[in-house]
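As structure tokens, here come the structures.
We did not get these values from a lab; they are worked out from the coordinates using the rules stated. Just so we're clear, the structure is a prediction, and the values are computed from it rather than from any experiment. Cβ atoms are built from the backbone, for glycine too; each structure is taken alone.
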Structure 1
Amino acid sequence: MIVCVCVCACFCRGRFGIVHGCQHRQSGQQYAAKFVRLRSRKKAAIRKEVEILQKVRGKCPHILEYQDAFERGRNLIIVTEL
């Protein structure tokens, strides 16, 4: 679980969110953090994406490795490998 992260530069903006680079404060490990605005009509779809990432974690080399997800304010932040 990623507890302390420092958000770095914005990598890209998409239709549903913004992806930033981030770094674990203690280990220095680099990750990607997808910030998705939580709106009531999209909440179920966003939560489903997190469930799928959790289920395939470590099983497929072609899918980003899920690390953690948490809510901060009006955003859901999904942390994956870089």
Structure 2
Amino acid sequence: MFEEPLLQARVAQFFDRLEMQFVNILQMRKLREGRGFNVDERIIAGHLVTLCEGQFMRYVRTNFRLGANQSFEQQWCFS
């Protein structure tokens, strides 16, 4: 919210790189297994990054009381 511009840029860069890694992993699966997805890999990667970002925000919002991966197994079923 009130972060320094440099910090905002670094966080944006982190999530951009994370998304690119997800895209690469998903594309490698297609090459390795010869099976694609019904949806473009970039859309799936964007969804995964949104999930990660939401978990980080939840962790910060709870003042680091709740673990970022608390109840992850149940939450993953909704994805």
Structure 3
Amino acid sequence: MNNSKNYKEDGGDTIVIGGDVKITSTANVVIEDGAKIDGLSIFKEVDGIDDSKADTVKALKNDFNLLLSKLREVGLLKV
């Protein structure tokens, strides 16, 4: 049992952080391809959008604008 908020477990294979982590503007966080991050909730799901069946430019524009609005809704595009 640890009294510290931040400590290592499993012989150093696991670092437990119970306190804050401050990442400064000069820091670089690297996440390698294939890494798995459980519990990360910075991305929100977009409600399903059906494939476009547009047969006119106007209809395609409307479908595209719907996609843009959904991306803005979840914070992936600035308003």
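Output the label of whichever structure in 1, 2, 3 has the greatest value of mean count of other Cβ atoms within 10 Å over residues 17-24.
1
So if we calculate volume of the Cα convex hull per residue in Å³ for every structure here (1, 2, 3), which label has the highest result?
Once volume of the Cα convex hull per residue in Å³ is tallied for 1, 2, 3, the winner is 3.
Of structures 1, 2, 3, which gives 22 when relative contact order in percent (Cα under 8 Å, 6 or more apart) is computed from the coordinates?
Computing relative contact order in percent (Cα under 8 Å, 6 or more apart) on every structure in 1, 2, 3 gives 22 only for 2.
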